[in-house]
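**Q** Right after this note come the structures.
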Structure 1
Amino acid sequence: MDRKAEGFKLSDLPAFFKSRLLLHTIVRFLLVLVILWMLHAIALRIYTHHGQRLRMPNYAGVSLDKARLHAKGRDFRLVANDSLFVKGKPGGLILSQVPAKGSLVKEGRTVYLTLTRYRPDQFLSGDLPVLYGKRFDFKSRELFNRFELVSRIVRMDYDPGPEQHILQVHYKGTALADAERKEENIPIFLGDTLDFVVSTQEGGHVEVPDLMCHTMAEAQFLLATYKLSMDNWESDAELGEPESAFVVSQQPAAGERVALGTAVKLKLQEEKPDFCE
């Protein structure tokens, strides 16, 4: 019988594994797999990107209207995702974008933008923390972190208490807080500025106390408390005991703001004036 007509036998298996036929078959199979993978990748790229990718322009610092005109020609869709108030910048200005500038994107891509707000948010002065009597440096940080407020010292006033403590708070000329009150219903814009009068024990200014009707000894004590001094006194008549005489006029006048250490001139008289209670 012809051996070629015989069927495949298990005894032929080792010879088959060593034959070139198996090697050629495996190589052809792998080539087919590689070709199919490449065709799939090319087809997926064409389907996903439509054969075209664009480099994302930089829209930061451009107004939204101008950015829309530019994006229209590239079939980009601009969406305002968030907005922030930035003091000193007009509203409708683009601050940031996603995707970032320089990214390769397909046509029709949605671009998410963060814009400047036209007006800041508002809150009421009653929402402010307690400020009078508190350390300026601590409260200025708290005000910035919570309300983006800028704290500005406009004056240093003498106070016998600790230095750098808040004595007065003003917003656009309106008093918000001092030793006697705290306003609750004044609208304040986020990011705006509060003005502060802060305590000092030297180099500042103080209001001259009212010395009228006090004895000279009492006047001297009050002036020392306010870090002021007494200038030469005068009288229309001779005084037996000047320390017991009464103040009938003073210069500078009561309530006038003067530098610490300023000398106050007094006029005295022996008898208590009729206008004194």
Structure 2
Amino acid sequence: MDKRAAGDGTVAKALSVMDEVAGFGRPVRFAELLDRSPYPKATLYRFVQVLTRQGMLHFDPDRQTYAPGLRLVRLAHAAWQSSALAPIARPHVDALSEAVGETVHLAQLDGAQVLYVDKRNARQPIEMYSAAGKIGPAYCTGVGKAMLAFLPEDQLAEAIAQQSFHRFTPRTLTTEAALRADLADIRARGFAWDKEEHEPGIICLAHPILTRAGRVLGAISVTSSTARETLEGLEKHLPRISAAAGAIAAEAQDWRFPDAAE
């Protein structure tokens, strides 16, 4: 069960069912949901029926499948406009992408995970996991570590406790101690590396997007492949990445916290 659902009652449990439906990435049958669900059949069925009646899920009677509903799409669009960095960051992401010619990612933390909210492909695109709207691990991605490094200790401890520490590559950090040591280095230098830690051959330099008071809003990165670039080569883009992060932060500061004394 999603840790966010534990102890939060019926609403959180219903949200966890919606997460499961969305996680399939396609219309899903009730039996498939039941196979993954921590809830008894009758409980799961009740949640699914309520969510369907409320328009949060859509039921296809011909295929006997469930998918995210149009009401959820409307809410997602509203959340995107009011909460995601993407709308205000778009011109800065575009300018950075044009200047460096490599893949640019914009991300925010979703609980203890990374949510990619925007992406620009390189002039010569390379295949990689990330895509706008996709969730990724925080402990082994450049944008994830850039954000984790600047969280307050209580939030950091909670986020670290939720990391899987799965070994994706030989370079993946697989312990809390190793991650904390890397995060200390990131705080000291102000930016993060992904040294093929999530995907073989994929490297990046990531910079946090922070309010004036140091609150984490997100992160932006430039990503490339070891087949055509080195870490030292990526570092030449640091001034541009830092400038983009600062510009996004300045606009987001007024947008997200207009009355805050930060």
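**Q** With helix-only ellipticity at 222 nm (-39500 (n - 2.57) for each DSSP H run of 4 or more, over all residues; to 500) derived from the coordinates and found to be -14000, which of 1, 2 does the value describe? If you can, show how the numbers build up before the last one.
**A** Numbers: 1: -7500; 2: -14000.
The read-out comes from structure 2.
**Q** Also, I was wondering about something else. Computing Cα Rg over 2.2 N^0.38 Å for each of 1, 2, which one ends up highest?
**A** Details: 1: 2.31; 2: 1.08.
By Cα Rg over 2.2 N^0.38 Å, the leading structure of 1, 2 is 1.
**Q** Given that distance in nm of label points 7 Å out along Cα→Cβ at positions 124 and 148, derived from a single structure, equals 3.2, which label among 1, 2 identifies that structure?
**A** Details: 1: 2.2; 2: 3.2.
Only one of 1, 2 returns 3.2 for distance in nm of label points 7 Å out along Cα→Cβ at positions 124 and 148, namely 2.
**Q** Comparing 1, 2, where is distance in nm of label points 7 Å out along Cα→Cβ at positions 20 and 180 highest? Please list the in-between numbers first.
**A** On the way: 1: 11.3; 2: 3.5.
Comparing 1, 2 by distance in nm of label points 7 Å out along Cα→Cβ at positions 20 and 180, the maximum is at 1.
**Q** Can you tell which of 1, 2 yields 17.9 when mean count of other Cβ atoms within 10 Å over residues 84-91 is derived from it?
**A** On the way: 1: 12.9; 2: 17.9.
The correct label is 2.
**Q** Out of 1, 2, choose the structure whose coordinates give FRET efficiency 1/(1 + (r/R0)^6) of positions 36 and 116 (r between Cβ atoms, R0 = 35 Å, to 0.05) equal to 0.90 when calculated. Could the numbers behind the result be given before it?
**A** Values: 1: 0.10; 2: 0.90.
Comparing all candidates, it corresponds to 2.
**Q** The value 2.8 for distance in nm of label points 7 Å out along Cα→Cβ at positions 132 and 172 was derived from one model only; which of 1, 2 is it? If you can, show how the numbers build up before the last one.
**A** Working: 1: 2.3; 2: 2.8.
Source structure: 2.
Read-outs throughout are calculated quantities, based only on the coordinates presented, and are distinct from any laboratory measurement. Remember, it's a predicted structure, so these values are computed and weren't measured experimentally. Cβ atoms are built from the backbone, for glycine too; each structure is taken alone.
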